[in-house]
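All of the numbers you see were taken from the coordinates with simple rules; none came from a lab. Computed from a prediction, not measured in an experiment: that's the story for all the values here. Cβ atoms are built from the backbone, for glycine too; each structure is taken alone.
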Structure I
């Protein structure tokens with residue numbers, strides 16, 4: 001059980017690391033083109049690996065299509081993905097439900 005939790009957590013953190021790395025490279029390079037992100041990777045990822053991800057993974061039509069579809073899906077129902085920023089008490093939930 002602990003191994004399953006560890007692997008799931010590691011996968012989530014690695015995906016978040018790559019997501020943050022892509023965003024930072026996009027901002028630093030001032031470009032939406034993954035080939036322009038080369039050389040702007042984080043220190044935690046060797047530049048050869050980051051550059052290879054830019055060239056062989058993030059620059060493919062399949063990746064761009066999936067990314068665009070996911071972005072569209074996330075923005076299609078903004079009310080469904082609103083984070084409340086912490087826990088609410090039962091009374092707080094009740095008040096919100098009554099007000100709606």
Structure II
């Protein structure tokens with residue numbers, strides 16, 4: 001009888017360890033999924049912002065001038081980038097979009 005009780009106790013202890021291990025593993029997996037979701041949301045927001053900027057550009061007067069292959073000086077006047085600073089293409093796109101919106 002004592003042997004049976006000890007055996008059951010050991011099985012219960014092992015089961016408890018397995019549950020704790022599984023819970024810890026599930027928690028780690030959940031954290032990974034949440035981090036991935038956050039990263040995907042940030043990427044989606046970034047892509048949406050860039051898309052909105054591109055929509056603004058392609059509906060602009062400057063874009064029409066580029067498509068019609070008008071005088072480059074006229075196009076430069078429309079776009080007038082700040083050439084003194086080196087900025088990323090994304091920032092350039094944002095700047096152009098801001099200029100076109102105003």
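Structures I, II were shown, and relative contact order in percent (Cα under 8 Å, 6 or more apart) at 28 was computed from II. As an exercise: helix-only ellipticity at 222 nm (-39500 (n - 2.57) for each DSSP H run of 4 or more, over all residues; to 500), calculated from one structure in I, II, equals -21000. Which structure is it? Only structure I yields this read-out.
Here FRET efficiency 1/(1 + (r/R0)^6) of positions 12 and 68 (r between Cβ atoms, R0 = 25 Å, to 0.05) has been calculated and equals 0.65, so which of I, II was it run on? Source structure for this number: I. Could you tell me which structure in I, II was used to calculate distance in nm of label points 7 Å out along Cα→Cβ at positions 20 and 60 as 6.2? Source structure for this number: II. In this comparison of I, II, the computed figure 0.05 for FRET efficiency 1/(1 + (r/R0)^6) of positions 28 and 76 (r between Cβ atoms, R0 = 30 Å, to 0.05) is attributed to II.
In this comparison of I, II, the computed figure 66, 12, 8 for semi-axes √(5λ) of the Cα gyration tensor in Å is attributed to II.
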